[in-house]
Structure I
Amino acid sequence: MREAPVGVFDSGVGGLSVLAEISRLLPDESLLYVADCGHIPYGEKSPEFIRQRCRLVAEFFQQQGAKAMVLACNTATVAAVADLRERYPHWPLVGMEPAVKPAAAATRSGVVGVLATTGTLQSAKFAALLDRFASDVRVVTQPCPGLVELIEAGDLDSPALRQLLQGYVEPLLAAGCDTLILGCTHYPFLKPLLAHMVPPAVAIIDTGAAVARQLQRLLGERDLLARGPAQPAQFWTSGSPAHLVKILPMLWNKSDSVRSFDL
């Protein structure tokens, strides 16, 4: 089982930011990636719909012999991680959550900004994170409709994207935020752009590296860490394979085959 692959799932290509962190920390692990691009964005979908999609992908990863699953999507984690853990109690499952704890510890001004999807910001899980870790700081949230769709199209730097992102960032800076949480796995791909929009003193935090460390810990506890060499990453999408092939080099820096995922 050590050399079995790890399944990574997102509503689209955002989880590639997490896949990159896993590959960097655990280069011997073989990776499977499913992008549910045919049903994006998840932020506007019902929790039950998202749970159904996550169950289908989990079953697919089980069929592929995956030794663990990473829900590389904040919205999917909110809706489905508890359900999946109940269904697969002995299968290592890693979810995402906005980096409220490290951001609350890092802020000097006492004001933390959050860029995230509507679904994440309205969730009980996010509210619980605030209650637990951010009682002593002010958290200013900003839903970001439209960003995911532009990134999915391979747009990381157009004038339209810049204008949209600027409109989301400016209220957070005006509120005095010195720490910015990227609460969606798509948003780390905008870090180069954000670096030009926020002062150097503003810390930009996402959770991809923390997810990779959690996966490493869970696999290590079960003596499941691969010894390598890793197989090339395998990709599936419920959208257009040709489109994913086109944008993979932009977001993954490698050219891999893409197959259709249709359940």
Structure II
Amino acid sequence: MTWRLKMTRARILSAAFTSMEIQRPQEPKQTSVEDWARSDAYHNSFLHEPDATLAWVLKNSTEKGLPEIAVSAAQGKLLHLLVRSVGAKRVLEVGTLGGYSTIWLARALPEGGSVTTLEINEHHAAVAKENLAHAEVSDKVEIILGPALDSLVKLSPEPAPFDFVFIDADKKGNFDYFTEAKRLVRSGGIIIVDNVVRFGRVAEPDYTDVNVEGVRRLLAGLKGDKDVDATTIGTVGDKGYDGFLYAVRR
């Protein structure tokens, strides 16, 4: 290639690169719960089909006096997709509340699959039964009433262990629930613990309450644990700033 041709080619390439839009990282933006909720709603409008059944379940739970602390729609859909992704047939849930997350889990199961869900509050369990019936998944779900730890120690991994465990109960008991979940889940099975970031307060050394201390105890217990491999994913959305722990049983 001659010198003149080389120079012409260099000028063409230079002009092409100059005209290209350079992608730079976006500047940080101060955000709020309103921003996160708006973002959730925007993404959900593309990725979620309207669901009158789940809307009824949330409304019924609120009208029956249950606290509005169920997972968000995006989080419920994530649980649903994860259960499908690992081909789970047996799911364990610690903390039923009104059964909103239970329905997401049950809908992900194949024929013959089941959800065992633990609830300490008799009224919550009664409302959950109404909601499960309305969602037509009652045949896939067993609600065990009583303190979660008492119920967990009575469960057995025989004849078949659980494939997937979702822990969303009182945070004080997180480590104990997780320890029992390890015993009950198969090798390669998934354990998810919700609400482990708590607006970042878990990482604030001077902040303390029973929920934060419960998460810290769980994290301390997992340090060096050779039975699982785990990570925490922080989240923001219409439920605020929080996150979940995702663990795989070795």
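Points to keep in mind about this one:
- Among candidates I, II, the computation of FRET efficiency 1/(1 + (r/R0)^6) of positions 35 and 147 (r between Cβ atoms, R0 = 25 Å, to 0.05) that gave 0.05 used structure II.
- Structure responsible for 2.9, with distance in nm of label points 7 Å out along Cα→Cβ at positions 83 and 115 calculated and labels I, II on offer: I
- Here mean count of other Cβ atoms within 10 Å over residues 75-82 was derived from just one of the structures I, II, and that gives 18.6; the source is II.
- Read-out log10 I(q)/I(0) by the Debye sum over Cα atoms at q = 0.09, 0.13, 0.16 Å⁻¹, computed value -0.38, -0.81, -1.22, structure in I, II: I
- Entry that produces 11.6 once mean count of other Cβ atoms within 10 Å over residues 195-202 is calculated, selected from I, II: I
- Here relative contact order in percent (Cα under 8 Å, 6 or more apart) was derived from just one of the structures I, II, and that gives 29; the source is I.
- Which entry (I, II) yields the derived value 18.4 for mean count of other Cβ atoms within 10 Å over residues 139-146: I
- Comparison of I, II - label where distance in nm of label points 7 Å out along Cα→Cβ at positions 123 and 187 is highest: II
- Each of the structures I, II was assessed by distance in nm of label points 7 Å out along Cα→Cβ at positions 27 and 179; the largest value belongs to II.
Bear in mind these aren't lab numbers, they're just calculated from the coordinates by the rules spelled out. All values derive from a computational prediction rather than experimental measurement. Cβ atoms are built from the backbone, for glycine too; each structure is taken alone.
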